[in-house]
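Colleague: Have a look at these structures, which come just after this line.
Taken together, the values in this text are just the output of simple stated rules run on the coordinates, not laboratory data. Just so we're clear, the structure is a prediction, and the values are computed from it rather than from any experiment. Cβ atoms are built from the backbone, for glycine too; each structure is taken alone.
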Structure 1
Amino acid sequence: MTRFLMVLVLGMTPLLAICAEQPSGGKEPLLMKGKHELYQRVLAVPGVRIANEAGGQGLDPVVPFTAFYVYTRRTLGDTEWLEVGTDRHGTRAGWLPLSSTLEWNHGLTVAFRDPAGHDRALLFKDQESVRQLASEHDLVAYDRLYQDAVQETLSADSPVIAIQPPGYIDIREDFYLVPIHRYQDIYLGNEKARLLQISSVPLISEQGTADDKPIGSQTYTAGLVFVIDSTLSMDPYIDRTREAVEKIYDTLGSAKLLGNVNFGLVAFRDNLAATPRLDYLARTYVTLEQGRDGAGFLSRVKSLQAASISSRDFKEDAYAGVKRAIESMNWTGRNARYVVLITDAGARDADDPLSSTSLGAASLRQLALDKGVAIFVLHLLTPATMADHARDAEQYRALADFPDIGSLYYGIPTGDINEFGKVLDALAGQITEQVRTAATDEELPMPVPTSDDVQLANLQARVAKLGHALRMRYLQKSEGGQVPSVFNAWMLDRDFRDPERPTMDVRVLLTRDQLSELHDVLTQILDTAEEGLLSPQNFLNELKSLAATASRSPEQLGGTTSITAGKGNSLADMGFMQEYIEDLPYTGEVMELSLSDWQSWSTLRQIAFLNSLEEKVSYYRALHDHTDLWVSLDGGPVSGDSVYPIPLEMLP
């Protein structure tokens, strides 16, 4: 499988707009145009070698997409050269031709969304073509261009030069970034959109990579892990889950597909500090390897029984069970990855003192998405928990929300065991049938099952849509689809037919060391605020300094808040806050938050905001430990320099 990096450099001023020849600024790099604190930075494209002097022969190979500071610009003939260094303290590394670099004045990147069920993004030659098409919202003209691009019949005078690949490009397997030279706010219909000037460069070595082999001959497989509440009164549901899985194994055996769907099982209870006699918090009964066949699965769950005593209240640590399923299972090689949470109680949220994970629905959902796992929730609405049903359902709907699909939540009225069995059979059977269809290369997707139960029909429609999208990802991987290589193109960040739908997600490229530092700095800020050492204004300034630095210059995370800089000043105190924030096409929530906003909030809303920050700290810690998610651009083992694009909404 080909690995590539697509970089969309976020900034307002193209490098070519800067003076063609700038002498060295001494020990400091050159400043960005119009800035007093921010330095010019570039990324080295794959295959470049660094020279000892301008115009010299490249000698030493450069790790693809290494970030450099620019110290000097010099033009020799028709070629502009850059003297670069890996730090801002005067250390020079050598010279690179401008044509072998990409502007990198931000840490922001964007990632294409899955085009399944939607149009693929078009890349245009010039800004005016897109602007005119968007302002007129001419669907006829757009459709003509789109069909030409899909059919690869673009004429030489077409304003479209490329199109997003047909399949979803999984950033966990085919790493890429998407850079922006310039951006402009426009309207697409009644929806505000952004027009982006981008570049893209595939990350391909001269010999290719070990992942370049086609996967068409590989079998489509799925992993489905049940996460079951095993507290008092859950025995009937545990037994019914065993029965459902046994039926599926029989079906798979008859179709000679044993091993294509592997089942796992994790049981959870609650915090042992509150009720020690519960025996365990979360326990893995069956791994996906052990659940390759019915005998292995069923023999290992014989000992699973509900607890004999009640837990503390009507909440359980369900997130501990889900987190264990995400982290302890070997998901490698599974094309479809599912967790099915079965519980009659609400989950202990991030702010609950008895939570073992300190994660909430949003951060746990993101951790699952990082691993490519979809979460289903079968919520047993038993009479005993009736007072909490609405709150718990809201919590679980958020946990089960999957991008472009919707929430994979189902509330079982009264916790009826027969209704539970019907839904479980339908869900597991539908997933199994999708795997059978894919494994036998049936060209047409199976029809969506019909049901008189509106809630079940809606869930099955979403399962069908999710299964189709996952199968398309699998098929398109084997087709060798690849992001087009372009250095200057224009695109919209919204779907032309459906302007409310973004075509991309905004992310922040951090190294593993930078994520660790972000974790530590945010923790220090929260601890200092809790000790009463920060006024509300200074607290907000610290958060904004941290968020702005992570977006703009993450290598400086430890030096732009008063708590960590050792100078007693944050970016706001030094007068550089606006400089860091301006020109960013996308900003996080905290950058827009003012003191008046904070003071207008109720105490409950302020506490909820602080809890969300604590939850992000827990997410950073969990993500840091998932070494399989981090990408080493030099092809070596995971280290502090390995990178991962963090969703913008997970920043402070």
Structure 2
Amino acid sequence: MSNYPHIFKPLDLGFTTLKNRIVMGSMHTGLEEEKNGFERIAAYYAERAKGGVSLIVSGGISPNVQGWTGPFAARMSTKKHARKHKVITDAVHKEGGKICMQILHAGRYGYHPFAVAPSAIKSPISPFKPFKLKQSGIKRTIHDFVNSAKLSKLAGYDGVEIMGSEGYLINQFIVERTNKRTDTYGGSYENRMRLPIELVKQTREAVGKEFIIIYRLSMLDLVEKGSTWQEVVALGKEIENAGATIINTGIGWHEARIPTIATSVPRAAFTWVTKKMKEELSIPLVTSNRINMPETAEKILAEGHADLISMARPFLADPEWVNKAADNKSEEINTCIACNQACLDHVFKRKIASCLVNPRACHETELNYLPVKKKKNIAVIGAGPAGLAASTIAAQRGHQVTLFEADKEIGGQFNMAKQIPGKEEFYETIRYFKKQLSLYKVTVTLNKRIEVQDLKHGNFDEVILATGIKPRTPKIEGIDHPMVLSYIDVLKHKKPVGKRVAVIGAGGIGFDVSEYLAHKGESTSLNIDAWLKEWGIDKTMQARSGIQGVIAEVSPSPREIFMFKRSKGKFGGNLGKTTGWIHRSTLKKKKVQFINNVQYTKIDDEGVHYVQDGSEKVLAVDNVIICAGQLPFSPLLAALKENGMSVHLVGGADVAAELDAKRAIDQASRLAATI
């Protein structure tokens, strides 16, 4: 019997039944436009359907060229398009799943010169100013949506999701922020919500009663001049009356300056919005955003916050999520840590999406962990992310694996990352690997600094060096001054840090250390109400768009922090495309001071001496924390090669320019898949 009865209660939609309450939410992967992409995406979705999810929503498919998210983006507007999609729907149905196609018109978010919108107002996240749609263009757009829905039915989809949130075209019509029209599609709210109502009504007429229509409703815009709660409710009721089967929850526009899905957002941070809407509507409601474990999903359903749970990235991390929950094996789930590094960051760079903790995601046709033909005795040195991935996958395939770690625990750099406020999800990755080591009977030896002789005596066929990195020490006079600490001194060895601190280095480690030092030990990521106040979100929904006129409440930093970097330009420029701005914003709220374009002169009792714009300066501080990059650490490499042993480098031991867990796990997984 499952520990999660609410998750596994079927949902009767009248003409069809969903076998459980878990929906795989829409997420574009880049496979939609890739050569042989249909076969690859069919394998990707089929694996999730086999993993137990009741309903999949595809990545956004445009109804016409004007609605493209980017040049030559995926489109459903001809029978030829529909025939190509048949391989996807057949694959999902073969595994016992259901799938809806999301129809998404980008509007002014379109990254191409043909973009259209209710008004000719440029978006802050696209270089192209859109053309204003004429009334004839609106009618044509409605026709194209309906045509796309009919074609999706022809392609074998079980339904469609009409994307009405996140600031895309339909959302742009609804709010005064982007709709300055004076005709029947502008002005009063009754006029502004005319487009989605007509879309749903005409789509229902075209596809008949026995076809799922999900409408993704923006319940919380999080931008100035967005919808009021009363307007959201009014639209929800009209969408229900127009014939929608299910209403899904959309949170925040893409241009909103409030995080909605990053790891620093608390789990289930926005389900209260869906619960509020459940009081107004009678059709099933889906809630979403930062739900990644069965315990969280079960609690949401049990407390009546929603009828269905939508998760997207957690199914990148683990396609077997639902089956593992059904078997009461949540400790075996490879948990999404909401880092965005391999999923959203990839998509925004026009690369194929994947997952930091599961490199197989979206690569199911090319990266597989097949049983070995010849069993080998393998030593893995270092139990950081790369070593853990290599060990568990090699053992899963059937090799005999021994993992050596000089420290007292597995996890490597993740043991420091998990301490950063907002990065608590890293605990889950360590928990997952610990369970995998046990499941696949990896011999783990901790507190052991291995020597070449140990490896020779162990009769190992292969040695994988995953020994990680060592911090780079910059050549600054006085670098050995007692006030100087490394980031490892701070995060691992817990050396005391004073009230006035200089952080040298503005990469990911510099930001993490500054975040760590700017808190008093509290983490709003673990407290929804505190987090909502920190970002100025009104839970009562009296403020327009959930934010208008609300003042954020931020706990002050216990220290004065000064972050230095040698180069010009903005701080955190090399951080993740979708999360870097969050880290900058958080530190600014904590009044961290950013000092760039500097040359360090020396460190002494007076503090940090430096030159900026030709002017010599000195900053008095209690401590200087060095976060100036890393160097590969592979002390055994030369000796192993001299002894003729087969040796492989992975992770930071190979390349340490950035502490890149995504690269480390991917490299180690691919090695373990072939060794």
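Colleague: For which of 1, 2 does semi-axes √(5λ) of the Cα gyration tensor in Å, for residues 470-573 alone, calculated from the coordinates, equal 39, 16, 15? Write down the numbers at each step before the final one.
Modeller: On the way: 1: 39, 16, 15; 2: 34, 16, 11.
Structure 1 accounts for this read-out.
Colleague: Looking just at percent of Cα pairs over 13 Å apart, for residues 526-597 alone, which of the labels 1, 2 belongs to the structure with the highest value?
Modeller: Values: 1: 63; 2: 72.
Checked 1, 2; max of percent of Cα pairs over 13 Å apart, for residues 526-597 alone sits with 2.
Colleague: Going by mean count of other Cβ atoms within 10 Å over residues 502-509, which of structures 1, 2 comes out largest? Walk me through the numbers before you get to the answer.
Modeller: Numbers: 1: 21.2; 2: 24.2.
Largest value of mean count of other Cβ atoms within 10 Å over residues 502-509: 2.
Colleague: Out of 1, 2, which has the highest value for relative contact order in percent (Cα under 8 Å, 6 or more apart)?
Modeller: Numbers: 1: 16; 2: 12.
Answer by largest value of relative contact order in percent (Cα under 8 Å, 6 or more apart): 1.
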